[in-house]
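Just so it is clear, none of the values below were taken in a lab; they were calculated from the coordinates. This one's a predicted model, so the numbers in the text were calculated from it and none came from an experiment. Cβ atoms are built from the backbone, for glycine too; each structure is taken alone.
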Structure 1
Amino acid sequence: MTVRTTVRVLRMGTRKSALAMIQSTGFAESLAYRTGTDVETVGVVTEGDVNGAPITSFGGLGVFVQAVRGALLSGRVDFAVHSCKDLPTAPAEGILTAAIPAREDPRDALVTATGATFDALPAGAAIGTGSPRRTSQLLALRPDLKIVPIRGNVDTRLHKVDSGELDGVVLAAAGLDRLGLGDRAVERFAPERLLPSPAQGALAVECRSADGPVAALLARLDDAGTRAAATAERAALARLEGGCSAPVGAHAVVRDDSLELTVAVTALDGSRRLVRSHRGPAVQAVETGRTVADELLADGAAELLGGVR
C-alpha cells in the first residue's frame, strides 16, 4: 500500500552513465511506490566517466562517487544512488547510507563472440576486463588467456566482442540484467569459482546524516540481508586496505540469522591465490569481515596486494 508523505519532491543524484541512470530510476520508482514520494533525477558527471585511463592510474578510490557526494553535501540533491561496490570503504563525514536495497545477481558474467563458455574458449583467447580482481582470478583459472585491459560503458565493451576485437568480456551480471542484456551472458560464474567484487550487485543509497526525514523514507527500502552481506564483504576489503581496484573477491550468503563469508586475494598474474571463509551471526557482519581479512593477512595477503592496495 502506498503511504503518502509530507516530504517535498526529492532530488536524486546519480552518475550520468546509462547503467547508473537505469538502476537509480529503478530505485526511484520503488521509492515512489512504497512512500508516494515524487523523485527528480539529477545526473552528475564523475571523474571516472571522463577519464579514460585505467582507474588504478588516477587513484581508483571513489572516482565514480565523489562528484555525486559533493552534489549531496552541497544541497544540490537530497539523496544519491551508487553502485555499492564503487564506494570507498572509509566513512564519509556528513553522509549516511540510509538504504541498501535487495541485491541483484552478484556474479560475474562472460559474453563471448561465438557463444563459447569459459572452459571452451580456445587457448590464448583475448578476454577484456578493466578489473585487476577479474584479471587475477581469470588467469588463476586459465593462465593461457590473453587479458586485454578495457574501459568504457557496457555497450562499448560488448561492441569489442561483436566486432571481433575480443573473444569475450567479463562484466557484472547485475549490470547486464539492469540494461535488459542478461541474455548476452553465455555463462555466469559461480562465486566459488570467480569471487565477485565486494558488494557487487547491490546499490547504496546515501543522504545527509542530519536529514532525518529523508533518511527515514529511504530506510523503508533497506534489505537487512543484503546490508549484512555487503557490510561483511566491505569490512574485509577495508581491513585488507584494498580499494575497488584491488584483486580482492568476496561473497557473503545470509541464511536466517547466520552469515557465511568467503574472501580471496589473488596475485595479479594468477600464480597464487589465498581463500578464507568464516561463519558468524548476521548482526556481527563487520566482525566476520575483519576476522576473514585477518586470517588472509596472516597467510600473506599483503604481499599479493602489493602496489594495488
Structure 2
Amino acid sequence: MIEARELTKRYGDKTVVDRLSFTVKPGEVTGFLGPNGAGKSTTMRMVLGLDGPTSGTVTVNGRAYGRHAAPLHEIGALLEAKSVHPGRSALGHLTALAQTHGIGRRRVEEVIELAGLQSVARKRVGAFSLGRGQRLGIAAALLGDPEVVMLDEPVNGLDPEGVLWIRNLLARLAAEGRAVLLSSHLMSETAQVADHLIVIGQGRLLADTSVADLVAASLGGVSVAADEAGRLGALLAGPDVTVTSTEGGRLQVTGLSAREVGRVAAEHGIALHELTPTGVSLEEAFMELTRDELEYQSAPVTGRTAR
C-alpha cells in the first residue's frame, strides 16, 4: 500500500505538489492521471525517496521507502526505462540488482522469461529498442516479488502484443493482492485496466474515484425510459442536476450516475424500462476535469499551416 498525506513539494517559490493525499490499495490497479506538469513524476519520485517532500509524508507498506531494509521486496518501480548502463546486458543488469538483496539466479531467470527477453538477455542494453527497454524495466520492478508495483508510462514503445501483455500482467498483479500504481497518458488503456483513479492538476488532487464514477459525473449523463417520466424527472431535479425530456418520452439526466437514478426510481416505485449511461469516454471526462489545469494550452487548428 502507498499512503500519501498532505504531501507537498516546492522548488523555490514554485509548488509542484500541493497537499496531496491519496491511498493506493492492495488488490487494485490505480491509474495516476494528470496533464503534463501536474506533478505526477515528482510524486512518484517522493514515493521512492528520490526527492524529499517539503512537508507531508508518503509511505510504502507503513514506512518511508528509505526505512525498509530490503525495499525491492516492498515496491518495484519503473520510472525511466533507459536508466540502465548501456554496456551491460539485461542479464547482467538484473543480476547486479538481485545481488543487492540476496535474490537468487533463479528469480532473475524467471523475470527475464516473464518479460519475454530470453533471446536478448545477454545482449547490450544500449542496443535495445524502447519496447525492449520497457520490458527490462518491468522485469527489474518485479525482481523482488514486491507487494507494491509502480509503473510510469509502461506501454511506451510497445507493439500491440506488448500492450496486451502489460494489460494482462497488471490485472494478474492486482488479482494476486498487490497494490499497483499506473501513470499513463493513454486513457483507453487506463480505462481497460484501472479499478481506481487518482487525478491531479497543478499538484492538487482533482479526483479520487473509479473510472465509472468519473465518466458518470461528466457531461454524458444517463438516458432513462420510465412509465412516469415526468414524476421521475421532478424527483431527480436539483441544484447540480439537469433533467431534460427527449424524443419518445425519455429523460436525459446529467449530474447523477445510473446507480443514483435507479435508486430514486426504486424508492418511489417507478418502473424503469431502460437506464443507460450515456457518459463520455475516460479521455473526454479527463479533458473536462483538467481543462483549467493545463500547463500548456494549444491553439485550435484551423486552415492551412503556414510554411
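Give the label, chosen from 1, 2, of the structure having the highest value of Kirkwood radius over Cα pairs in Å. Don't skip to the end; give the middle numbers.
Numbers: 1: 19.8; 2: 21.7.
Answer by largest value of Kirkwood radius over Cα pairs in Å: 2.
Who wins on mean count of other Cβ atoms within 10 Å over residues 72-79 among 1, 2, i.e. which is largest?
For this comparison of mean count of other Cβ atoms within 10 Å over residues 72-79, the top structure is 2.
Given that distance in nm of label points 7 Å out along Cα→Cβ at positions 64 and 112, derived from a single structure, equals 3.7, which label among 1, 2 identifies that structure?
Working: 1: 2.6; 2: 3.7.
Derived from the structure labelled 2.
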Query raised in the report: Rg and Dmax of the Cα atoms in Å, for residues 104-183 alone was computed and gave 12.3, 35; which structure, 1, 2, did it come from?
Result: 2
Query - Of the structures 1, 2, the one that 15, 11, 9 was derived from, the read-out being semi-axes √(5λ) of the Cα gyration tensor in Å, for residues 224-263 alone - result: 2
Report task. Compute mean count of other Cβ atoms within 10 Å over residues 128-135 for each of 1, 2 and report the one that scores greatest. Result -> 1
